[in-house]
1. Could you figure out which one of I, II the value 3.8 for distance in nm of label points 7 Å out along Cα→Cβ at positions 164 and 276 was computed from?
2. If mean count of other Cβ atoms within 10 Å over residues 156-163 comes out at 13.8 when worked out from the coordinates, which of I, II was used?
3. A value of 21.8 was computed for Kirkwood radius over Cα pairs in Å; which of I, II is the source structure?
4. helix-only ellipticity at 222 nm (-39500 (n - 2.57) for each DSSP H run of 4 or more, over all residues; to 500) computed as -7500: which structure among I, II?
5. Going by distance in nm of label points 7 Å out along Cα→Cβ at positions 84 and 204, which of structures I, II comes out largest?
6. If mean count of other Cβ atoms within 10 Å over residues 44-51 computes to 18.6, which of I, II did it come from?
Structure I
Amino acid sequence: MKKEDITIQGFRFAGISAGIKQQGKKDIALIFSETLATVAGVFTTNRIKAAPVRLDIKRIRSGKGQAIIINSGNANACTGDEGLRDASEMAECVARELNIGPEHVYVSSTGIIGRPLPMARIRKAIPSLVKRLSPSSIMDTATAIMTTDTFPKVSLRKLKLSRTTGTIVGIAKGAGMICPNMATMLCFILTDIAIRHDALDRAIRGAVRRSFNRLIIDNDMSTNDTVIIMANGRLGNKPLTKDSPFYRRFEEALSEVTYELARMIAIDGEGATKLINVIVKGARTESDAERVARAIAQSMLVKTAIYGEDPNWGRIMAAIGYSGVDVLEDRIDIYINGRKYVAGGRGSDNKKRRDRALAKREINITVDLGLGNRSASVLTCDLTEGYIRINSEYTS
């Protein structure tokens, strides 16, 4: 199925230009469930939270929702009481146009920090945004939430439940300010599958932990990170619980959607030329494996070496050593795209072979600690001059 053809029962989408960005680019989006949906979410762990995040954290306690309005080009962060009033007003304007309760409208913003929202433009745009709602406009929504992204990010999975087939669709934006513990991005996931709130909450937290929280672009955490999932139950199935026979399959399908979106974000990392998947195995615990993988993925020296196609495995070894995990140097093996570079802590390959391995668009760095049978992986990308250019010019 082409992304342009994606639809999901009971959901409508829109994305238009409100004049927040320059040059008439789409910058305001709306997701609407025709019926009240079960809602769960995960938000930034940054102690400084944008106004819409603070609003959503309060509203999501109800476990219910029906609409999400998103703007790009302005983060509505560090804007004080005015920012909170503006976020609330955005929800109220949408609620009025849709004839639903404002408490069931969630708000997300992304863009430059510290600037007041151009509310006059947003107020004017919302009626047009609502009129443009369509079951087949998900790509307009995915495009309107982008900032430095180079392509819209959409993922879909079908899930067979007995005699019916449900749908899970996710859209995301993100290319910079990406660091775990809530990965720095916006993500909105929709499903027509009926599911109890406690089961949905557990499923989305597990999916985020295994995908967005194992995603690193530049070690910076935003003020606006948001993942919201809405389940409107239009499939008509008996609501899934944690003990339902299909619940595990729902968790797996949801994790596939979030992982695919996380992978797209890593591919689209600001200025990136290579996707890097850091896989650590042979650890005593999964936590140890993840800590080592994070240390490697966060290393500026590793990321620049991969960009330069420089086989400097010593940088990987150094990151393993400072990860804080108790390792044994003489048990460590390191592979890049399946070729062994280090055996028992010592170099084992020649430069010519290394160069060929590093020339590929996708790089798998695999580390075997030789200490156990636990593993974990973290996604990242290389660090290039393009990243510096994009971020040195971001507000000017």
Structure II
Amino acid sequence: MAETINMPKLGFDMAEGVLIRWVKNEGQEITKGDILAEIETDKATVEVESSASGVVRKLLAGEGDVVPVGAPIAVVGTADEKIDIPESGAPKTETKSDEKPAAPSQPAAVPVQQASSASDSDRIKASPLAKKIAEDKNVNIADIQGTGPGGRVVKKDVESAISSGRSSKVSSPTSPVIVSHDDQVIQTTKLRQAIGRRLIESKTTIPHFYVTHEYKMDALMDMRKQANASLPDGEKLSVNDFILKGVALSLRLFPNLNATIKDKEVIQFGHVNVGVAVTVPGGLMTVVVKDTDQKTLRQISAEVKSMAGRAREGKVKPDDVDGSTFSTSNLGMYDVEDFIAIINPPEAAILSISSAREIPVVENGEIKPGWRMKATISVDHRVSDGAEAAQFMQALAGFLENPVSMLI
């Protein structure tokens, strides 16, 4: 039986996505789990997997179309069965003057709207990753000919320009030169705009409160050192891997923090899916370790490395960023003593993790070196109170300060 593939919802506030490229064309065979298309959201370029096996019978949107979440984009079925094309009930598609309409073989039979605005003609068409590479490598992206859909500049175009020595900006001097210049107006990225919307919503609708705890990290640092001595280079455990495991086990003890509020009800999630904030070009993205409490440290480590890599390359999968029930943000790699994070709605709490630092500590009246780390939990006061948050932080201390308890 034919199955309709819909535009997935990737995140709490996603309303639409831009269909960037069809990986499979009409008439091609496809297996469940194969990549069908690439879409661009406010956060990243995402690979959409097929939820069915068979033959791609119909593509219902053209490359470059903006498709609402939940709208059909393709039909997969057997080669000879009769299929019903989903009705669109859609407004007319608008096409930018500098782009060709979608090919007849890929009619826009869904509620789609061509991406266009008054400022689009002045904006460079490039993927977020291509822009980031161009900025890092001091390359003028406006001088690069794009080979992506509609002339879009993609990663390989920038890399080609760099390797050939073309499109370089003026080289930076070997020593700083202080000069005055005009103000620069920089267009914010879709990701930065999405972050702004989410954080305004969070801070204006969620009553935050915060609890900070300082953890003794000596035993954890020793265990990590011993474990990594027997692991290959690509599988070394990070401090964050231990923290994620400890957080997940602590949430099992305090399900009220692994929750969301809806109207007058608090919904405690049955799964513990811990989100991990990852720095990506132009902002942050949260990747999700599903059932974190049930996984080993090595499983958690491998999943975070894999998903973070895809996020930074702009190639996340829908499952990478969907379904978090509690989030973490770790700035430990930046030598941060303490900070607070803003709750990621619709979740009830987020944990901000600072650096594990070797500092002078006093024990039994003596000063000696010791590893310490601060962490702060931000909690929705409609869901929980200070005492419960403090008890959660104490429970987390039980796991981090006695890390062998996470292995038994």
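Values quoted throughout were computed directly from the atomic coordinates according to the rules given, and no laboratory measurement underlies them. Here the structure is a predicted model, which is why all the values come from computation and not from measurement. Cβ atoms are built from the backbone, for glycine too; each structure is taken alone.
1. Numbers: I: 4.6; II: 3.8.
The correct label is II.
2. Numbers: I: 13.8; II: 17.1.
Going through each structure in turn, the value belongs to I.
3. Numbers: I: 21.8; II: 24.0.
The structure behind it is I.
4. II
5. Biggest value here belongs to II.
6. For mean count of other Cβ atoms within 10 Å over residues 44-51, the value 18.6 is produced by structure I.
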